[in-house]
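Read the figures in this text as sums done on the coordinates, not as results from a lab. If you're wondering where the values come from, they're calculated on a predicted model, not measured in any experiment. Cβ atoms are built from the backbone, for glycine too; each structure is taken alone.
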Structure I
Amino acid sequence: MTDRTVALLVAAGQGSRAGGDIPKQFRRIGGKPVLAHAVDALAGHPAIGSVVLVVGAGQEEDARAALESCTVSAIVQGADSRRGSVRAGLEHIASAGGAARILVHDAARPFLPATVIDRLLAALEGAPGAIPALPVADTLVRSEHDKSDHDKAGDVVDRDGLFRVQTPQAFRFDALLAAHRSWDGNREATDDAQILRHSGHDVTLVAGDERLEKLTYAEDFLRAEARLGAARSVRTGMGYDVHRLAPDEELWLCGVRVPHDRGLAGHSDADVAIHALVDALLGALAEGDIGSHFPPSDQQWRGVASSRFLEYAAERVAKRDGFIEHVDLTLICEAPKIGPHRDAMRARIAEILHLPPDRVSIKATTTERLGFAGRREGIAAQAVATLSLPALI
């Protein structure tokens, strides 16, 4: 029997109560899709070996786009109900060799503290199931209808011993799989702990966390955005680069080969725009410049595609738990004309950085025939990158 721990992330709903024109798991908070926040929290925990994602029918392409730089081991199509979606994920895991422990989590709870996972896995040492919960602190009353069919406050409900249940919920895999398989398909369950308890197993409560509150309504997203924004800082970096135009060279700009009678000379493919953008990203991180990471004296970078440098810079941002808000590039040259290639350039930069194209700006200007660019001796580029990084406390 495998000893691995697998996280099953359920993201198959439509989230209509949250408003907006896309399902809530694909909406962005702090510049990052809700789904990506949840995957990163699970995949980043050292005890979790893999993450399996369950999405609704027709949502796989949107899910892959939302995942950006994070990865999951599999994407499974869910069902019409949450219970059915969890069952589909469990069966997939079983067919792939099973697991010792399973954490079932809702993507609509994206801000998952590692300490909650620690408590759940520790509780599984002595129980087949464990769930995070918070005690009910507010006064509870029953609703009663008056003669005009309006709600009015009825009897107070004793809140002693009442808890609000959250996810992820942790289980011994075989026990949860068997409980799902034996569940009456004509009934629905509000969570997996209910299904496990129905099969005769005990479920342990561990301390939950307020940060795990579910995103359900539009105002929940506003609160989450404000909370996340208060914990992050905005950084701006600038980059500038110049390369000489030379015969018998290919001209690469923003990762796109541009037809021209000359190309840019340099140690790599001399993509002046990408080089400026790499410097802008590294500058926003205060991590030096492109030359300090990829020295021209190092022969392994001779002729290499500059997209490699840009991918590296984006990885440096991700390793700092940051994300790229926006990039703005200006190409300075008399020729070639940039306009006909602008859309392809934006698309390529967006692809490399895993950004929507509307977060990539590319412009061009001339120097009114002044200087080296005006004499068509070379091309210059300047770039500005805006990042969001965790705030220093």
Structure II
Amino acid sequence: MDGLIYLDNNATTPLDAQVLEAMMPYMTSLFGNASSLTHRAGRAAAAAVDIAREQVAALIGATPKEIVFTSGATEAINMAIKGVFEHYQTKGKHFITCLTEHKAVLDTLAYLAKKGAEVTYLPVDGQGRLDLRLLEEAIRPDTVLVALMHANNETGVIHPVEAIAAIAAKHDVLFFCDATQGIGKVPLNAPAVGIDLLCVSAHKLYGPKGAGALYIRRKNKRIQTGALFHGGGQENRYRAGTLNVPGIVGLGKAAELAAHDMLATGHRLAQLRDELEAALTQLPATFINGRQAPRLPHVSNITFRHLKADQIMAGAPGIALASGSACVSGTRDPSHVLKAMGLTDADAHASLRFSLGRFNTDDDIRTCTAQISAAVERLRESSPVWQLYENGKIE
């Protein structure tokens, strides 16, 4: 968009031109149904899906047979968690997750709780970090699944997935990892780590909206097939419905590009993110959430105390930012992630998420920091609350 500096890449990323180029034939001349193998049009579509399956598998160290295509991460999350619930009821109905998980995980588990599931919600510390001792203590004989994300969508804080997987395996419990934000940003080999189930979303890594995947570890016990959709038995009966061939091709190409450029892009974005943080934390009463924890290289969540995030965004209309997760940005409630980290409602409402992307430049960051700093200083000058803070009347 002309004149807009886009720093909301955790919400969605722009479609890479190479991804669009790969998709175009399957939206025009190569329009066949990938299940129609009796003619050339269908076989061409099926071959494209096979290539994409290989590309997605390669990004996470899996085999193509372990990849199930979905409409995105939310569907994959529902498929994994509900599929485990349906398949393992004879063993138990106890699930473990964390207070800072994405709403797609929390809401799915809340739904299953109404169906008889029991859910334990682990806390985090002030930096958004898990206590692995509490995780192991929470596991019971009837625990069937640990659902913990790879990296938080609001703060970028990375969980120790290797240690989590080891604990789950020790107790013969499945480990589902919402890797939506981390995949393609930092390396993650799902089989080597020991992850049993993992979700991917195309539009978080410069692919199209409406395409995603669920990794199901082959040597793993099974999840219930058809847990969400019944029909033609596509995707090895895990997900019925005509395959979105253009979207799947786009996801595959996006995965291929991410695998090639991930380390170099991550290094560059980490430098830009550090420059942004260094500039903005020169403002008084401003701090970074999760700064002491391992974080994704492109994400920063910053609190500007005694202001409201929407005021700052309105004061810098040329910068695209977020005050929380895109899935709940229309609500007036404070971020459940920041609240779980111990922030007050006021500080949570004063927090902005900066999520940089592949196409951001040095000039973008310089312009952003100048405009955000100016907006914060301007708003504080006219704020009675800020005057109380400067006079030592409030903290």
Among I, II, which structure scores highest (criterion: relative contact order in percent (Cα under 8 Å, 6 or more apart)): II
If Cα Rg over 2.2 N^0.38 Å, for residues 59-178 alone is computed and equals 1.02, the structure in I, II: II
If helix-only ellipticity at 222 nm (-39500 (n - 2.57) for each DSSP H run of 4 or more, over all residues; to 500) is computed and equals -9000, the structure in I, II: I
Origin of the derived value 5.0 (distance in nm of label points 7 Å out along Cα→Cβ at positions 35 and 379; candidates I, II): II
Answer label among I, II for the case where mean projected area of the Cα convex hull in nm², for residues 131-346 alone, calculated from the coordinates, equals 22.8: I
semi-axes √(5λ) of the Cα gyration tensor in Å from the coordinates reads 37, 27, 17; which among I, II: II
